[in-house]
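These are the structures in question, set out in turn.
Derivation of every value follows stated rules applied to the coordinates shown; laboratory data play no part. Worth saying up front: this structure is predicted, and the values here are computed from it rather than measured. Cβ atoms are built from the backbone, for glycine too; each structure is taken alone.
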Structure 1
Amino acid sequence: MLTADATPSTKPALHAIRGAFLDFLEDPYHVPESESVRYIPDGLLVLENGCIKALGDYAAMRTEYPEVPVTHHRDRLIVPGFIDAHIHFTQTEMIGAYGEQLLEWLNKYTFPTEAKFQDKDYARQIAAFFLDELLKNGTTTAVVLAAVFPQSVEAFFEEAQQRNLRMVAGKVMMDRHAPDYLTDTAETAYTDSRALIERWHGCDRLLYAITPRFAITSTPAQLRAAGKLLEEFPDVYLHTHLSENMAEVQFTMELFPDCTDYLNVYESFGLVRDRSIFAHGVQLSDSEFERLSRAGATIAFCPTSNLFLGSGLFNLRKAKSKEAPVRVGLATDVGGGTSFSMLRTASEAYKVTQLRGDRLSAFQTFYMMTLGGARSLLLDDKIGNFQVGKEADFVVMNLQSTPVLALRNPVAVPSDFQAMADAVFGTMILGDERAIAATYIAGQLTYKHPEA
């Protein structure tokens, strides 16, 4: 259930949370887990005005802060809030739509659904449901696509602002290869996006992403307009799709015959840089991976969507290579993705890597969902782990949330590092929203599981 505890006045300025704490200081894909993972079996997290003031062993911290009121989450694991690197709030009601691959799926299901978001009241209703669903699943930050209509973005940001969430979102830009009722123009996409940036980017915890849907649905003039906005507002994001589906790649190259590959389309309009987020990247060439690395861009890895729509298996090993590493965030990609749960998404990510002959540990995956996700958005100075001064968005997890998990994880909170690694892996593979006992935003309880 969602609680009323999220209001700033419900907790004193200084308070603390007790539990087992797990977070990351470096990337366990490249740094040994013993050096990159921080695990405190019985810890105390001290919070002040929505930010982290201190973290340490409970006994020592209680001596240092004897008078601070403490909320106890004994027998629970506390991790930083999950970060979803790519998701469509406008596709919430069509999640699990049957039987098509990407381009057909867009025309048959997605576009008719997104037409409803011309109605701001409807957009607000879905935005409220969507954000509550994220919190129920432990997702505290997401990179979100709205519809082509500016009012859909307004509705989303208004709902996110009420919940004090750190969210990144933007108006989809589409001026071709979409129904007339769902298109804008290069000019209106520019003016509408500019107005939304000026209104919302940096407002409270909200950030804006310039969002051409993908190269197929934007003319060169519209992509130039997106590039112009990036020049005028260099601290906003660029968010789009890249090389998801083979038919999509082929169609893109027919539309842009002078470009060497799909990424080069975006490069030619100045859209590839360190705040650029490209969803999928399933069909990327080695050259494209290397150029994404040089640009400092991010790939949103969307395993449930890539499997559901038959797009393919993302090459995570290539993206994480030491020679040309690319920032990677894990993403649900609802509604092509089939779950709001980052745990379920992580489970599918593991299976994708297995099918490619690779391995993916629980800690490597949780890193992508937390500090790695924050780094992919250049927000690791604000969120992603429990370092002092960061915003206090975190999730309380029940590693015994189902009968199967209770059998699988006989100890609620292992004191041994390797035992915890095994318990987290089991929860990643078998868990879902039931494993989320509580979600805190800026240090305030915002969601509590009914049985927690």
Structure 2
Amino acid sequence: MKTDTGKSMTADQMVDSCKKYTFWSWSAQDAVNPIPMAKAEGIYFWDADGKRYIDMNSQLMCSNIGHGNRRVIDAIKEQADELAYAGPGMATRVRAEIGPILSKHTPGDLNKFFFTLGGAEANENAIKLARQFSGRQKIIARYRSYHGATAGAMTLTGDPRRWANEPGIPGVIRAFDPYEYRCSFGQDSCIDCGLLCLKNMEEIMMYEGPQNIAAVIIEPVTGTNGIIVPPDGYMQGLRSLCDKYGILLISDEVMAGLGRTGEWFAVDNWGVVPDIITMAKGLTSAYLPLGCVAMSDRIAEYFNKNVFYGGLTYNGHPMSLAAAVATLKVLEEEDLIGNSKRMGRIMAELHQDLKARHPSVGDVRSIGLFGIIELVKNRKTREPLAPFNGSSPEMVQLGGFLKENGMAAFIHWNTLHTNPPLCINEEELREAFAIIDRGLEITDRAVIE
């Protein structure tokens, strides 16, 4: 029997039909239990039964301007009426409009843009650019990184999702992230974390032969795998290392860019200009799919006379570009970058309050509205409340409590992410943290003194 697909579909019908016909990502299919999301506005969304949720992770760290913004929705509708699709070799009004807006906000001389349909594709093309430009093949990435699920991007990824997809593409080498709370070099209190990681990075370059290395690709703030904010000096030192050996620096800002850290791009927090920036997610706030590779004038000029061997059917899709133009204008004119910085300071204080109140909170980290709460069994030993690449009853219970109390949150291993839309206000932020505060009573019960 065919399922009713009208707007009158109940929550159960929606879930049952989706589970019957959809093959879900990153999941054992029988374990999937989706929320039947029906509508959304601002920092909230509602399920098909009318229950409201605070979107504490901006869906997948992507709904930066919040849900239901009429300016973006209207721009998409107008573009559909004007021109729904143009091939990647065509010039269009929205392609002409977006370049000057983006170049106003990208750092340094990153003034040329290659458009894709997502972050993984942007990273794929970034390493193609780096390899073709430099004539070198090796790429250095980091162990706690996530760069996407396509073949090349998954190889660049350091986290365990890579394992099932190996061997992947050749030429990828790994280094450690500057994770001060859990130092890779065995120090309990790592005050020299950035320096140690930079020394290790240069040592790796020496072993691999810097003349063979096309690029270093990093998330300037490690995203899914910990919201690891680098200590001051690390980004500047990495830029200097790359310059020393003629290696390109690629900043994957798919998650951290477009206001998430309180600046247009995360690298702006340290005054660093990479050679390439990749972006997606917040570029359209996920109203439509779009990714982008921003490159320096030096790289762009090389391809004036040399063919770039890369391209996609949906490069520069006018519908997606229209969403991006409107989103960038919202970010500018509604001062959402500034709001991210202001609310980020309040969120940092709320993080510290939770740490003071709850013995299961081992560490809190944030920059702008990009934050995380790391949960432990014991603060002294820092034993995580869930194992690496695993979960625990307490983390599952915490997730269930938050969902029951109207919060959609991202729980990953022993961490709870706090990444709300950039349009959140102080009252809404405090409302969200009050729910988290109650939920952490569950994890406190697992603490071993």
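Below is a table of values for the structure above.
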| item | result |
| --- | --- |
| Answer label among 1, 2 for the case where mean count of other Cβ atoms within 10 Å over residues 159-166, calculated from the coordinates, equals 13.5 | 2 |
| For 26.5 (mean count of other Cβ atoms within 10 Å over residues 167-174, calculated) the corresponding structure among 1, 2 | 1 |
| Which of 1, 2 yields 30, 19, 17 [semi-axes √(5λ) of the Cα gyration tensor in Å, for residues 79-270 alone, calculated] | 2 |
| Among 1, 2, which structure scores highest (criterion: mean count of other Cβ atoms within 10 Å over residues 319-326) | 2 |
| Parent structure of the calculated result 3.1, given that distance in nm of label points 7 Å out along Cα→Cβ at positions 119 and 247 is the read-out and 1, 2 the choices | 1 |
| With volume of the Cα convex hull per residue in Å³, for residues 335-438 alone derived as 91, matching label from 1, 2 | 2 |
